[in-house]
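Multiple structures are listed underneath, in structure tokens.
Bear in mind that the values in this text are calculations on the coordinates, not laboratory data. Since the model is a prediction, treat every value here as computed from it, not as a measurement. Cβ atoms are built from the backbone, for glycine too; each structure is taken alone.
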Structure I
């Protein structure tokens with residue numbers, strides 16, 4: 001009964017979405033207040049219906065309702081409750097329903113918090129958002145229905161993919177989708193503005209909070225996915241340039257560019273056409289990511305589905321929305337006249353440079369991701385593009401971005417003197433160069449990665465701190481710092497987080513120590529000054545898996561540092577093995593141990609890594625998200641006060 005109710009609610013949501021997509025758009029065109037007013041209650045009702053549908057599917061997983069096909073394929077009665085719940089989105093159909101739930105949530109938030117918008121713009125934004133809902137709810141109902149029944153329910157299910165039975169991946173998809181789908185609001189604002197033919201400072205202020213929310217959720221989602229890959233896959237890395245990793249990274253780069261570009265629109269009414277284009281492309285790359293994850297055209301450990309027919313439908317949705325928006329942009333771009341004039345040395349120019357670097361780096365990642373598919377289609381050759389290409393092609397743009405970031409953040413608007421800003425940053429530059437030189441001297445002639453990363457990290461972090469202190473006045477005090485707008489604090493914290501991540505990536509890459517050997521039980525061996533000893537291996541039984549569990553001690557100078565328990569698990573129902581790395585986390589380093597297979601001559605294969613500053617990577621990402629949160633709580637973004645009151649009753653020209 002509950003399952004049928006969920007199915008029926010999803011059908012009703014589809015019908016409500018159609019009404020919301022059509023009626024307010026006509027009302028905005030005709031200036032009919034009653035028709036425009038349909039958008040707000042329709043958005044709320046649509047979200048409530050999808051939430052009811054998602055709740056019904058969750059209930060089926062929690063109660064192990066094996067009359068539902070999706071539960072049979074992705075759950076098991078012995079599975080822990082956390083993974084019964086996360087099994088809802090650990091598959092194509094359920095994750096698509098989560099996608100739709102978040103899409104309608106953002107649409108409802110647009111209705112709840114969009115009171116400051118002009119009525120016609122608000123109606124058109126919610127109408128475009130509903131049109132996206134029509135496409136994806138229809139896709140769910142007609143090609144990926146999660147509520148299909150089985151004729152003869154089995155006694156038990158086939159279990160969830162063991163790689164997904166992990167706390168890190170339990171929370172990774174919801175955060176990632178909040179970022180992916182959140183960019184739909186920026187897209188809806190862009191299309192609505194193009195239809196109205198007006199982009200001004202008020203529009204820049206309205207679009208920024210939605211983009212900021214999507215960006216910070218996407219930051220957390222990418223960080224959680226990276227952290228999961230680091231400790232769960234047992235490969236010892238944090239990023240593999242996997243197609244699905246890239247699919248989330250590309251929208252993140254464009255969202256970061258959009259955030260900075262929208263600032264120029266708000267403050268100076270420049271870069272209007274470019275900002276609109278970024279809003280369209282950012283969501284377009286989210287749809288491209290959805291296509292990559294679900295079409296099967298590119299293989300990945302993260303992929304949800306391998307169904308080319310569904311991929312064609314997603315490609316059609318991508319073509320309609322991205323193609324339609326770009327066509328509208330081409331028709332309206334000439335009317336998006338920039339008002340602000342700025343010099344070659346100014347904050348506007350620095351933000352343009354920021355945008356160029358982020359956009360080009362996104363194009364580099366896109367080229368490397370899609371090139372194997374292009375080569376197979378056009379040249380009938382199977383090629384793979386791996387980390388060497390991405391590292392070589394992508395890294396220079398990030399180095400340039402880090403170099404200009406502190407300078408650009410401190411340049412005045414319209415016209416500036418570069419020498420003055422560089423003089424204000426002189427102590428930061430000396431500190432960064434000194435740290436880079438110290439690292440070069442200490443690391444005994446290794447690669448430049450360590451010194452360059454240390455110097456850049458200190459430069460970005462120190463620049464953020466210096467910018468904050470200067471904004472507090474010539475005699476900064478704690479009281480003055482506290483009175484600064486939260487957006488200023490958010491900017492500084494986010495930039496500082498980027499500096500910490502840069503340093504963590506460089507340190508881990510440059511100074512990692514790896515040791516692979518056959519370890520005899522009870523016989524110690526040395527790795528980077530640590531004494532590693534395999535004490536024993538035993539067979540243990542988990543709630544829904546069998547495990548070969550090792551006990552390894554790490555000592556230094558005769559003192560016990562850690563006792564680790566790496567595992568090799570086998571899930572009998574899914575008939576799939578997994579590797580569970582054991583990690584002794586630390587502020588300055590991780591000790592990372594992986595248990596391999598038993599060897600013919602005795603002993604066990606053991607991989608040991610010492611990973612300096614590994615946790616700085618994810619700490620920096622969390623700090624970046626914290627900076628975004630601080631900016632989002634700024635009163636100006638929360639209520640869009642001045643812009644909203646000025647434009648609330650304005651009637652734009654068609």
Structure II
């Protein structure tokens with residue numbers, strides 16, 4: 001699979017080996033690692049990358065480890081923090097997590113015969129020598145605050161241990177927040193286009209899901225899994241997802257016309273390490289598939305009307321006892337009697353109640369909303385599922401948040417947040433989710449609630465008052481929420497889901513009390529929240545203005561008349577009339593009235609984001625209608 005010896009390569013340097021002496025020894029044994037890069041994560045989830053020669057790194061080791069390297073704040077997304085006249089930002093190494101080697105698979109070192117490597121050091125961003133900023137800082141602080149405040153809450157309310165697998169808070173040495181993500185992505189032959197109708201048919205017939213991979217896709221997937229295991233990520237599986245079509249073999253014996261959806265899963269880790277792992281894994285996946293001649297996209301919805309890619313995020317909390325034993329805080333004492341412990345059910349309630357504050361991190365861009373639509377197994381309703389009874393774990397794929405449990409393995413109890421997509425910022429998603437969970441735990445334990453009490457609260461009916469959850473909402477459903485409720489009923493029972501980035505960001509004004517849970521302990525202060533909001537707003541408006549609208553204009557221009565007048569059916573004429581009318585409404589200005597696309601641009605240019613958002617929704621519907629009509633029109637032509 002690779003033309004070099006994987007066993008001779010360096011992959012990971014753990015925290016206990018970060019001294020200068022250890023590093024000099026390790027890198028001295030691996031001369032193929034020629035560079036060091038400090039990796040900071042800004043508010044958009046972008047990571048920094050700079051090539052410091054290994055020799056220069058060791059020459060300035062003490063300074064780099066304490067003061068890092070400096071970057072121009074305008075080169076990272078930190079709006080309202082690093083502004084043009086106040087842009088000093090330092091990238092400071094994090095000594096407490098794994099450092100990974102990024103291998104350039106197409107640049108082989110002649111001396112060793114191995115790919116040239118760059119040691120990537122996850123780092124924190126420091127503004128003006130004082131303020132720690134950026135996504136890794138937020139997640140680190142969220143973990144610290146969650147662990148400290150949960151321990152205090154457990155001490156103050158010892159009744160909770162009656163239904164946990166721990167006798168007392170005094171048995172706990174420390175808490176551990178665990179997380180993992182499932183990475184879905186599409187691969188395709190470069191510049192190859194597959195008919196949407198063909199993709200849709202294959203999806204409905206389940207022709208790809210969990211099927212055997214072939215050709216270059218199989219080779220690339222197997223290569224990725226082998227390489228990830230060398231890094232120590234402990235891969236659990238890689239497989240085909242629901243989307244894709246069967247690859248075709250050319251006369252030369254090579255496969256082309258490849259377009260398939262895949263998924264890779266790996267073992268959980270601590271919250272910050274899990275986010276770092278995912279960041280590195282995405283690079284490995286891209287690099288390996290490109291070596292095999294395939295493009296990779298982590299877009300949530302690369303093609304309209306076809307299965308999108310999610311990144312289900314798993315969240316758990318455990319305790320390491322003083323005797324060394326790990327115990328899951330979400331598991332009840334009797335797994336057959338209760339779904340979860342009071343801490344587990346309360347955490348779930350906190351995330352459900354405060355989800356409007358979490359959602360701006362889960363769905364931060366246009367790409368995310370392309371996926372979050374009913375009918376494609378994407379969760380659009382703020383609702384959870386526990387299971388029909390404690391002995392029957394839930395596998396309801398239509399809900400936002402699922403309780404994952406294995407009666408025979410209490411350590412496996414966790415939540416699966418199904419909303420995130422591969423382009424979202426995992427650092428901030430995990431941080432926001434844990435802060436929302438902490439709010440639910442504190443309120444529930446302060447009110448002395450048991451597992452039975454909390455299950456009853458989660459199962460409350462519409463209009464029923466609760467000590468914590470909102471009266472006019474339903475929070476639990478064991479049914480298929482798309483089949484069992486109409487769209488209007490879903491909006492009433494579960495709350496109307498935002499349809500654009502702007503509507504999502506309005507939570508900062510409309511849900512002030514819920515947003516406050518993110519700031520507990522200073523995890524996300526006003527400056528951080530304003531910076532994130534501005535970053536997402538700018539990204540939404542710029543992408544809509546400069547990418548989505550031009551792309552839709554190209555689509556409009558490509559929907560051309562194909563039939564010949566006088567040599568066609570009335571069907572063709574009728575469909576083309578509808579198509580042409582829709583094309584003009586979308587993209588053709590007149591002296592009397594601007595087209596829809598022009599009106600969106602005008603609204604964005606004037607800062608009228610509400611109007612731009614409303615018109616974007618209309619544009620999306622009209623473009624979808626245009627695609628459908630043109631498909632039906634072409635289908636009737638010889």
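Of the structures labelled I, II, which one yields -12000 when helix-only ellipticity at 222 nm (-39500 (n - 2.57) for each DSSP H run of 4 or more, over all residues; to 500) is computed from its coordinates? The correct label is II. Which structure, out of I, II, was P(r) over Cα pairs in 10 Å bins from 0, in percent, for residues 118-229 alone derived from, given a value of 9, 21, 19, 19, 21, 10, 1? It traces back to II. One of I, II was used to calculate FRET efficiency 1/(1 + (r/R0)^6) of positions 382 and 502 (r between Cβ atoms, R0 = 35 Å, to 0.05), giving 1.00; which? The correct label is II. Using distance in nm of label points 7 Å out along Cα→Cβ at positions 38 and 270 as the calculated read-out, with 4.3 as its value, let me know the right label among I, II. Among I, II, the structure yielding 4.3 for distance in nm of label points 7 Å out along Cα→Cβ at positions 38 and 270 is I. With distance in nm of label points 7 Å out along Cα→Cβ at positions 86 and 214 computed over the structures I, II, the top value is the one for II, the highest of the group.
Each of I, II could give mean count of other Cβ atoms within 10 Å over residues 278-285, but the derived value 20.0 comes from II.
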